[in-house]
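Below are structures written as structure tokens.
We did not get these values from a lab; they are worked out from the coordinates using the rules stated. Keep in mind the model is a prediction, meaning the values are calculated, not measured. Cβ atoms are built from the backbone, for glycine too; each structure is taken alone.
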Structure I
Amino acid sequence: MTAVNLYAQRRARVAAQLGAGGIAIIPTALEHPRNRDSDFLFRHDSYFYYLTGFTEPHASLVITAEGECTLFCQPKDMEREIWDGIRLGPEAAPAALGVQAAHAITTLDTHLPRMLENRSTVWYPFAIHKGLEGRVDGWLHAVRARVRYGALCPEQQRDLCGILDEMRLVKDDHELDIMRRASQISARAHIRAMQRSAAMLRAGQEVREYHLDAELLHEFRQHGSQYPAYGSIVAGGANACVLHYRADKALIQSGDLVLIDAGCELDGYASDITRTFPANGKFSGPQRELYDLVLASQDAAIAATHQGARFVEPHEATVAVLAQGMLDVGLLDKNKVGSAQDVIANRSYFQFYMHRTGHWLGMDVHDCGSYVEPSQVGQFSERKDPLSGELIKDRPSRILQPGMVLTIEPGIYVRPGAGVPEQFWNIGIRIEDDAVVTATGCELITRDVPVKADEIEALMRA
């Protein structure tokens, strides 16, 4: 199947769900100024790209329930193209993208009121594009101005995210192929950073976090990735206990652990890998003890990731292993917190493990898709959180299906504190892999970079 046909099929699936008289409006992302004379690197809107494969800024797509698709894009402009690059233009867009019609984006406010006339429902992504709601109001106001001439104005506005989120949640073969390639590139980048760290320290060179970040970026671009899927986390020593730490200039010492959470974006799709390794290539005793515990918890989560399981089950499997492990290694005092079941019930583990074990992955690194099973959304039970006291509604977790992609990323983060064994202070460990749900279990697409402690040490000796 050609890319043009693939996007056309997706648009047809959207059209079929708009209902009689429905019309959908999907803009791409806005450009954002970085300073007075340059913009941040443009990245298309994921919903828009999912339906078009079109990467230029200043564009919108309109789909009707009858399947008519109209693209609004930048007109050809020889002067601007000298500065900003070649534009596809409305004349070439129908043949290139498989849409039925195309117009200059400068005519959007002229065309939209007429396109909305006599429609029952207007669909667009809610709370995604700043100012879009106001523009829709303006277009509808123009329609209402024509009611004396027999025009009917849409009576409903509906969120298109629901339709598109469900479509994007289950990946097709085309998407999975890109995500596997992105994962391979990211795995090479992690290997490069690991080996560079050990080599520099063996040579007596100063190692800073930005040195390893540079290795990641080099490998991403060397193999065709357009850019990182998110701001890379390169955290040495105590910085690894900061969950969203960004690569900075901190010095990495020979005895430190280094946590790298980084993945490239390839052709619109993200990868997401975390590895934690000894900067000098050799785990200390306490580091290895906690590392093996986190890896065991990830193994349990992987075993719980399969068709028919609930999304929450990998997290529950992780917590069960970590709760017992924290008691076994002495991070938690059983005389104070009780048994592993008590640790789970009271969330005592939260001191050292404070995030969920995974999230959806796709075009966005934290991809769209409900975490609640749609057929059971009305069912819930209430409980009081033992730490915050907040009343929480628990709804049935999503049932995993083949083609869903999620991360599996347990961790332990030990900050200095009263009662915390000193040998574990400032150790932060996370291990993250990307998993495709299959009919028989899950496929880990990020294991080209080693994960076992012995394998990491062997790699870093190379």
Structure II
Amino acid sequence: MFLSCCIRSFRHATLVCVAACSTVLLPTDWTNAADSVMLFNGKDFSGWHGRPTVDPRKWSTTPDADKAKWNQEIADHWKVDGNEIVNDGQGAYLTTNGEYGDFDLSLDYKIVAGCDSGIYLRGIPQVQIWDPDAENNRKNGNEKGSGGLWNNPAGWAGKDPLVRADKSIGEWNTMRIRLVGEHCWVWLNDKEVVVDARLHDYFAPGMPLLARGPIQLQTHGAEIRFRNVSVKELSAEEANKVLSQSEEAGLAKSSSKFETLFNGTDLSGWKGATGNYTVTEGAIQCMQGKGGVLYSEKSYGDFVFRVDFQLPPAGNNGLAIRYPSVEEIEKLPKDLRHGDAAYVGMTELQILDDGHPNYEKIDPRQAHGSAYGMAAAKRGYLRPVGQWNHEVVTVTGSKIQVELNGTRILDADLSTINEYMANTPHPGKERTSGHIGFAGHSDPVRFRNISIQPVGN
């Protein structure tokens, strides 16, 4: 457990409702030993260092004297006992030198009575480990068991475990943790105790998690032992599959469903600049040197839209949101008949290789995921060029949320925006319905797995 006197809640916290009485076993695709890398070599702490609760963003500027002190605490308070890592309850936390993005983490732990510990993910506290029968932690909810995301704000999914799955004091527990973007799952002794809950960034409330960071084994006042600590970083394909399956599982609990917008073979169901796009290897691709808006035949009001996309170096495209039909565009004032999605539609959400040197000095409202010229998305969550990204866009009234590879990078209400890039108004931002599409800008950006869930239509 890590206490704070000033934990604050996010706006728009996503809550996941799962019946606590249902026990879900590990997914069939859980990493096996052959896929994993052991983080502890069984001999010494090579590959680890000492670090307490420190904002990972500030680690690079931490004084060397502090780092040396914490490394000495590892030598003083941590030891190797056979194939086990043992901590006496004191000192800095055992921290991987390596940093991890999307991963499956597996470990065994054994505690003594009164133990209070945890696992930091990407340097963020924490998946809770403690004695559920200790009287001194009743005010903190220890009787609910281990495995919860203890530093999530009150009311957030995952803060408390769904079931108490701890074994008796002195017995080994097996914990498995999956983190994809901000989405976290925890299994304790083969019982699912956290189901697809967002991990709150304790150090930066309201900000998305860092894309990468270390794994830390916390110490908190009593002996704890670890063994079989292993990790596998998930590939882009594996991470995208996890996110898609979780979305489908969540949808199964509702009465609505996703509609497929692309059949994988041709542009049936699409209108607009059909001559400037082609279908290749099961994906829609904008032709090199071509552009224009390719949009759905159907019109939508509120919706959840899912797509995988692949960027070439410096690639540029966009999602046209509530885009008007050709007939509607012809009725617009002459200066808007060019059909630029960023202005005649509700907005264009940027699809851009914004880490490329070409875009180093762009306006923040031009970065990937931004409502072009109006609201800036957080940068740093695109996969490397050539890999497939998974994006989910939720449009509700004037509000837009963009989740990229499992991390929310935009949460904006366009009705509140009255300052625009280059002081150029966006007359279409008040639209309440329209088409969804791709706004090509001459680069061979690809799209696949395209689907939409109308909401309240």
- Task: Rank structures I, II by distance in nm of label points 7 Å out along Cα→Cβ at positions 59 and 419 and report only the one at the top, that is, the highest.
- Result: I
- Task: Name the one structure among I, II that relative contact order in percent (Cα under 8 Å, 6 or more apart) of 16 was derived from.
- Result: II
- Task: Have a look at I, II and say which one yields -2500 for helix-only ellipticity at 222 nm (-39500 (n - 2.57) for each DSSP H run of 4 or more, over all residues; to 500), as calculated.
- Result: II
- Value 2.7, calculated as distance in nm of label points 7 Å out along Cα→Cβ at positions 123 and 307, assigned to which of I, II: I
- Computing log10 I(q)/I(0) by the Debye sum over Cα atoms at q = 0.17, 0.18 Å⁻¹, for residues 43-290 alone for each of I, II, the value -1.30, -1.44 comes from structure II
- Item | distance in nm of label points 7 Å out along Cα→Cβ at positions 331 and 347 - structure with the largest value, from I, II | II
